[in-house]
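Multiple structures follow.
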Structure 1
Amino acid sequence: MNVIFAAVFLAAAVIFLFTDPEGFLPAMLAGGEKAATVSLALLASYCVWLGFFKVMEQSGLSEKLARGMYPAARRLFGSDDRQAVSLACQNLAANMLGLPGAPTPPGIAATKKFLAARNDYAADMLFVLNATSLQLLPTTVIALRAAAGSASPADIFLPTLLATLLSTLLGALLVFLTRRRT
């Protein structure tokens, strides 16, 4: 993939150099400036939300949220391993809140536990739920839109909620329907 991106960039740069040699360097600098601005905005958003999740974790709120989700999640994942299901719930809760990066550690730990227990169905379900990622609060997209100068960056809320709800329901249904019966 990196080779393709490099080839596209080099081809565009060569074409730009031949069609507008005076505009090449200013365009490159302006693009770099925009990239740095967006990167800093995302970094700030990540810091805020990762800090928020850390506070939730230390206050026990994420554990309470995971406990509230446990009965439904136990049935969804088809597992009685309380720790694995709890980790999966923490992962899903962080994903639903749009907390970037925060869901990864509990998701990996839950997947390892599911696979160690030879529960491939639960690992597959967790993977699909992460891939479809129901977003109750799409913080990263809102931050990107705000950094790009959108007049109303939160307008993406309802379409994102509907699209991710549909993709999550469809993904979970397909995993359930295609699971191997033992």
Structure 2
Amino acid sequence: MLRRIKGEIRVLGIDDSPFDKANDRSVTIIGVFFRGGHFMDGVLSTKAEVDGSDSTKRIAEMVCRSKFYTQIQCIMLDGIAVGGFNIIDINKLSNETGIPVIVITRDNPDLKRIKQVLKRLKMDEKIALLEKAGPIIRIGKIHAQLSNIDEETARRIIEVTATRSHIPEPIRVAHLMASGLVLGESRGKV
């Protein structure tokens, strides 16, 4: 457990790139290594299946093989899924890497509607992953889910890393890089 949050805490922000649901079989995942909310020190990448079930494994492998691995004190995810419904098991990710995980969302997700869609698509195992992730809490103007980190520590990390918007800088930059890489120019809300 993190005791003291320094201004240059090492955080890995992760987001997936845009993809064409009809044609793409995989999605690019970008990880951006930051010191606090001011200094970007590196970029990681991997791929995962669109609507697959390999996101947790792929992200854990990306993190553990990184030269930054021993410095990462927190993993921040932009949402709990990549590539559509490739849902990340945040507890397994945290346990396999030994690093706390914070899932960040701008808006409170409509879990009831998401579960209805998953049920209709016969993806019941993904509903269990959503439920296993625990409650969604409000921290400031954003929402979060936590694994192996308490709410107060998560709040302090978010405050330190959210230097240019309500979204922590590691996630904001991962989003910009992922969309710019695939679309040729960054787009979307950041």
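Values quoted throughout were computed directly from the atomic coordinates according to the rules given, and no laboratory measurement underlies them. From a predicted model like this one, the values you see are computed outputs, not experimental measurements. Cβ atoms are built from the backbone, for glycine too; each structure is taken alone.
Taking mean count of other Cβ atoms within 10 Å over residues 91-98 as the measure, the highest value among 1, 2 is held by 1.
Consider the structures 1, 2: one of them gives -10000 for helix-only ellipticity at 222 nm (-39500 (n - 2.57) for each DSSP H run of 4 or more, over all residues; to 500) as calculated from the coordinates. Say which.
Numbers: 1: -27000; 2: -10000.
Derived from the structure labelled 2.
Tell me which of 1, 2 gives 20.9, 68 when you compute Rg and Dmax of the Cα atoms in Å. Matching structure: 1. Of structures 1, 2, which gives 19 when relative contact order in percent (Cα under 8 Å, 6 or more apart) is computed from the coordinates? The correct label is 1. Quick one: distance in nm of label points 7 Å out along Cα→Cβ at positions 11 and 123 came out at 2.7 when computed from one of 1, 2, so which one is it? It was calculated from structure 2. When distance in nm of label points 7 Å out along Cα→Cβ at positions 43 and 155 is computed for each of 1, 2, the one that comes out at 3.0 is 1.
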